[in-house]
Structures are given as structure tokens and as C-alpha cells.
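All of the numbers you see were taken from the coordinates with simple rules; none came from a lab. These figures come from a predicted structure and were not determined experimentally. Cβ atoms are built from the backbone, for glycine too; each structure is taken alone.
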Structure I
Amino acid sequence: MVASPNLTLNITPPGGATTNYAANLTWSGASQTPTIMQNFGRQGDTALLVLTDDWAGLSTPHFYIPVLSQVQMIDNTIGQTIFAGVISDPQQLVAGANINEWILQCTDYTYYADNAIVHGIFDGLTADQIIIALTKQANCGISAASIANGGFVAPAPVLAQVVLNYTTLSSAWRTLAQLAGSVTPYGWYVDEQRRLHFFDPTTALSSGVTVTTTPTSAGAGSATECHLGEDTQFSYEWDGGSIRNRIIIQGANQTFTADLKKAPTDTWVGNGVQNSWPLRYTVTGNPALVVGGKSTSLTVATGGQTSTAPWVVQQNAFGQWFLIAQSAPGAGVVVKIWYDYLAPVVAQANDIASQVTYTGPNGGVYTEYINDSSLTTVPMALARAMRERTEYAFAAERTTFNTTEEFIGYIRAGQTFQYVNRFVPDAQAGYTWGINDSFITISNTVTFTRGGYRTMNITGVRL
């Protein structure tokens, strides 16, 4: 017999005292079903909670829930917080003559990071150092400290340069997670004590739970052994659609300044006939032209303009820039031009092992192009390319399943669990029957059922 749930629901209005509303939680028969939704490293967790107030015709309702109150749901049986955050949108519904429902739309403490602005230029620092500095700069009630200093921000790679214009703190976390993931993907979440967790799967915290198709515990309920629900939600997939083993990244445009003491930007040799030459880059500034060793006057025509000057730099209808001479220079005459120009930051990363594994008519190459103007240097673009390559070079092994009500423990998104399934072949062991390996939870939807029992729909990725 599984013990009845023992929950606490503390709600603290802005500047007010905390009240436990567990007795008002409604699990069935209301207009909506209470749920919690978690996604690792992409956004804050959200929750929908339902309270019922049978106010029995009194002159005033028993309670009301102010917007931006803090909320915390605790499972006292296992001593764990199930959800904590901010009630961003409370709604009152009149469900009967004397009955009100309170539909509470909640976001975890990431809500404060969503509403805090940060900025900065960081040269030669590690991603974790930047994360900690930005979180401190935001001063929004969320703390960040390195693992070495007792926190939960794991070591991350050095980033050559990071330029963050004014943006939200949570957006900065997402950007830095992408930039840090040149070797292994990074993610983050904010816990019930408003502490930032920033890490890669190798440093993820374990839930201590084994998900298994071979139960050893009886029906009394277990906090550490989770049974797969025998329903249509169970699946195990090898996701070829996500494979990307050649990553091309285009970042922001860089301005390159011409130096007359160095090699020219473009050089040609006349042949006595040709009078037009394509420039390699987009011209900015005032070009300098030398023809046959002599400095030569040059006109720049932009915006569809034309010119009859002896030498003109002009852009055609398709955006290409050309150097045009009214008279073709003689054979052997050297034409040199210096000009400032714009060129995009571009980087590419290949995973040769993946291309060999998935070889075919296309050579096993599966390409992804990403345009991200926030990447202002080649090292930044390369780090992003390597991160994408690392995460997507091989087919992700992904499992989705429902837990059953006798599992009284908890697995939050971002935590790992041991997955033991005797019905699925192991692709890493010649497709022999049975998988026994660690998975990281990338999403978890908690649905509350009769009396406050809960089931979870979990998606995990093999590590």
C-alpha cells in the first residue's frame, strides 16, 4: 500500500507572511489539472496549480493570491521540494455560487533572471567565471558560485571574447551554455534556494533513482526505484533526424582596416583588354588605388550611382563590388587597391568519425548552417560550431516513459538516472538485448492525480 501524499504548499505574498495552502490544493474535478513542466537548460520550469475556496457565502473569501507571490511545493515524505518559484499569473474563476478556483500560473526562480538586464565584454575568461560575474551584476536574488566555492557552477572552457549587449540574465545563461559547449553540451537551472546550477552532463547531479523494467520493490512505494508504465507513452529512439556532423557558423560582420604599408587588399595585372575587376569584399571607407606604381584618383559610386571618372569602385544590382576603368590598363600593368571592408566571422567544424559511421552517397556528411550575429570573433564562432558538432554528431538515444503512482521519489530535469531496460537492444553493444546505462533528464512533465499522487512523463538522453 502506497502511503498518501504528504505535501506542503507555501505561498508568500510580496512583503507578506507565508501560508500553507496544501488543504486547498485540488487534484480532480477542477477546470484544469495541476502540472509541472521542466526543460533542462532552455528555460525556467513552469507549474499550473489549482486551489479551491469554498467560501460558504461569507462576506469575504477565505483567501486571495497576490500576483508575484513566491510559491514552494514540498513533498514531506521524501523531504524534497517539487517546485519553487513565482506566481506570475493568478486567475480567479467562479466555479459555483460559493466556490472560487484559483488557477496559479507559476515560473520557477528563473523568472527573476528573465527580468534582470546584464551586459559586458569579457576577454579570456572561462564561461563559468562570466556566468558568476553576470549573475552577481544582475543582483536579482539568484546566487551563483563555483563548485570549488561550495556552489553549483561547474568549470567550463575559456572563451576568447564574449560581447553581451544589454540582454536578460537568462538569455545570457543560454548564450554562455552554447559557447561553453565546445567539448560537451552545457545546461542550467535555478533551484528552490535560488542557486544557479550550470554544468555539463558529466558533472550533472544524480537523482539516485533507477528506472527499471525489472521491479524489485513491492507495491509499498519506493523513492529510489521507478517502474516504467506499460502504456503507449513508452518509446526508445535513435534519432537520425538530429545528426549534424558538419557545422558552418556565420557570425557578425567584422570591419578590416586597410594598411597602406602592408599588402593590398586586391591585386590584378592588366592585359590591355580587361577594364573591370570584382572585389573580394564589401567596401567601406575610402579606397586607395595604385596603377603601375603611381597613386591614382578613385571615385566610389554607391546606391545605384554611376560615374564617368577614369577609375570607379561601384556596386552592381546584385550587391557585388567592382573596380572599373574607363580605359583598360596595358598588358603587365599592376593594379593595386587598399580598402576597408566588412567580412562575416565564419567557422566550420567536422566530425570525421560520425561521417564514417553514417557513410552513404553523400559521404556521410550532414550539414547545419547557423547565422548568429552575437558571435563577434572567430574563436567564438568556432566554439559554437564545436559545441553543435559535439551534441549532434551521433544519433541521440532518447527514451520517453511514464512513471507509475507507486514511485514516490522525484527526478528533476537536469539530473541523471540509471536506466535498466531488458526489452531494448543496446546499440553500443552490437544491439544485444538490454540497456543498463546513465541517462540525463531533459524534460519532465509532472501530472498530479487523485489525492495528490503524481505521475511523470520523462524524456531522457543517454550519456
Structure II
Amino acid sequence: MRATCLSFQRLTALTLVLFAVLCQPAPALAGWGETALSREGDYIVNCSWTQLAKNGSAIRPTDDAYGSLNDNRIAWNGPDWVRPGEDSEAMISLLAAIPTMQQAGVDTKSYVRLQDLYFDSWITGSHAGPVFLATGAEAGGVPSQLHYSHTGKWLKSDGASAATTGIVLAAMYKRYEYYVQTGQTHQGRLWLRKAWPLAVSGAGYLARCYNPKTGLLQGNPWPSSDMWIQDTVLGASGLVCVESWAGLIDQPDPVNASLVDKLKAGLAHMRCSKAIVGFYRVNSQNQPSFGTCVDQLCFLPYESGLLAPSDPFASKISDFWTDAGGGGAVMTPETSDPTAWTYFGSHWHWYFKPRDENNYLYPGPGLQLCAVEWKIAKATGNKAYMTRAQNRFAWANSADKSNLWVAADDVSDAGVGDGFIDWSDSRDHAHKAQAWARFVDTSGYFIRATLMICYGQDVSYVPLKQTADVP
């Protein structure tokens, strides 16, 4: 860490009042934001099947998994959970953070190298177990998970999904934005041209997943009675990126732009404004439903940036998650005491048939909602939503609140520090997930929230206007 950074343990223990001063668009105490970004960037690096990882000395460029991200830190069992969807969410945040860290004087060589290996070796490289499937009904789709041996040899891939395909396409486009923001626009255009065939095949897969009866995307092109909202939202986000991508390299859009409009219209029919306020999670047999629970999929259309956060429905979803929810769902523990450790912790799922998990508080979904509330506040000027976003961010990174951020107490697992332990039980602060359960997408959500809260920098899965319009 840079010598100019203040003590990280001391900073994470600051009160909420001082926290509000710390995280202004220009951090009041130099070092907090950049240290937060670099520590979670380091965790993502340590999830990579590359020599950059602390446990990567035996990894070789000839390995099938080379350049991929495991869902948590690399250990003796190899890249066993390579999930391109979660990995792309983490990579999108890391790409957005690199320019900010460079401006602050942080050494970003390992992050720059990682994104090179991720995109050039794993996503577009020639190896066993291709990321984009090449043949059959799922051609152009990206598997929800690739399975490797403990030595990084490809074993098998799960089926493709529209959600995974869409977010991978978005991450590929975000690499172009990263190039633009670091003064490498020409290199960004070269990347777009190199990866264009994959963009065309991925967009084609998504188009085949369209269900005209519901206006939604199925997870795959096969006949299906269930259409999950993440397939439509992330698939549409990928299509928006491909549309911008085509314009930047003077290629025809491989999918009619009206398809995204149809998908947005389909999402309008997935709104629920009853006791539970949010987007339904699934359309099953032409009937929208929450299924077994309420969860963070309720606000994914706004989190992704696909739908405008100025929409009053976005604010209503935040209100539902913050206040006592209807239908028995309480997504944020009710307490007005800012010193209580549960203050602005967030649940992930609220199952209608009670389970222990209904009592667990998670940093990940809270950080996802933090992003939505930040976007609402920026779009509407309503400071109440910014306060909510700051409170959720503070809960996640505070040692005396969640106590799940490994950076706050410098513990490690398998020799790897940083990351976020997955959950804590609201009934017993000491009862939490095991230390290995630190997932790469949560680190990505935290990086995104840090960029928003501390630097005023938006991060979305759709193109940023200032880069999409570059001549």
C-alpha cells in the first residue's frame, strides 16, 4: 500500500457522521477510497487463474483456464467455480476503477495485466472449453459455469444462458470504455474489431431467446415456460452494448434495435405495485410471479442502467426495501438506532416459507441496492436516497456493523486477505459464513459503490454516453 494512505483499520472504524464527510466526490481524507479500491482489486486478482494470484505459482499460460476468474480466491482445488456472469460483473467494476486509481497514483500494473489475460487469453483465446459456444442450438451463448480440474484443465461446461451471455458482452464493451478513459481510444477500436465476431454470435443467441408472447428473453432458445428477469435485463444490456459497438466500428447492428424496445416493454409488465413493490422475478406460464421469495432481482433493471433511475418506480422499490415491506417481507432490519450493528444491513432473499436465511444479512445485495439509490439521488436530486446509499455502503465496510469486510481486520483464508465474507446472522453477530465464502462479484459491487459514493462516478452495464459518442 502507498505510504500516504491513512490507517485502514482506523478509517473503517469511523462513525457514520465522519463517514459522510469522508466520502464526498473528492475524498476529504486522501487514501481511503484508493486503498479500498486497490484492496478489492487485489482480491479479484487473487481469484484469477494466473501467476498474478498469490496461489498462482503453478499456473501456466497453456492451462485451459488461464486468464479466467474463479468465484472466490484460488486455492488447492483450482478454478472450480468459474462463472462468467459473476466474473464479468467484477471485471466491469475493476475496469471502471483502474483510471480512477491511476489518477490517484496507485500502482495498477496487476489489474491492467489481469484484464488483458481475462479478455485476450480466456474470453477470445483458443483453448478447450470455449467461453462462447460454437455449435448447436446454443451457438453464440455463454455457459453459466465452466468446470475445470484442480490443474486448470477444462472438464465440461453448463448450458448457456441469456443473462450470462448479455453481461459478458457488456464486459467486453466496457473494456473499450476503459481504453477510452485511459487515453487509448485507438487500442479500444482495435479490440472492438477483434471481438466483433463474438459480439455478432452472442447477439444472435440472445435474439433466438426472445419470446414474443411475453416480450421477454428465455434463458435459452428451447421451449420454456419460465422466463427469469435477469435473462431479459442482462441480455438487453448486452444488446444495447452491441448496438453501440456496431456504430463505433461501422458495422450493421446484428439485431434490430427495436428488440431492446420490445424487451423494455416486456419488463413493464413485470412490475408489481401491490404489497410487494418491485419487478417480478419470473414469468411462469405467462404469469408474472416472485416465485419462492423476494430478492435483489426486484431492482436489477435500475441497477444495470437499462431503465432510467428517474422513474418514480425506482424510488418506490427503494422505499419498499428500506421500510417495513408488505407481504411479510422486511428487506432491511427495522431499527432507528444508527449505533445498532444491523443498521442498514440488507437481506438477500426473503422466503415466503420461513428459512434461516431470512435472518441473514448480506453485503452484496446491500451494495447492489446502494448503487440503485445512488443513481436515484443523482437523477432526482433527492438527498434521502443518497443517505440510504451511504448507510448501506457504511454497513458493508464497517468493522462494528457487518464485520464482514476482511480488509477491516486483516484476516485471511488460504493466505489471501480482502474480499467480503458472504453473510452474518442478524440474531447472532458472531454467526457468519465461513472465511472462504468471499465471492468475486461482491468485491465488484463494493468497487462500484466506492466509485459512486467516494468519487461520484457512475458504473452501469450499458454504454456510458461520453464513451459511446466518441468519434
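Comparing FRET efficiency 1/(1 + (r/R0)^6) of positions 214 and 246 (r between Cβ atoms, R0 = 35 Å, to 0.05) across structures I, II, the highest figure is found for II.
Each of the structures I, II was assessed by volume of the Cα convex hull per residue in Å³; the largest value belongs to I. Each of I, II could give helix-only ellipticity at 222 nm (-39500 (n - 2.57) for each DSSP H run of 4 or more, over all residues; to 500), but the derived value -13500 comes from II. Please state which of the structures I, II yields 1.2 when distance in nm of label points 7 Å out along Cα→Cβ at positions 294 and 358 is computed from it. Derived from II, not from the others. Between structures I, II, the greatest calculated value of distance in nm of label points 7 Å out along Cα→Cβ at positions 46 and 118 is seen in I.
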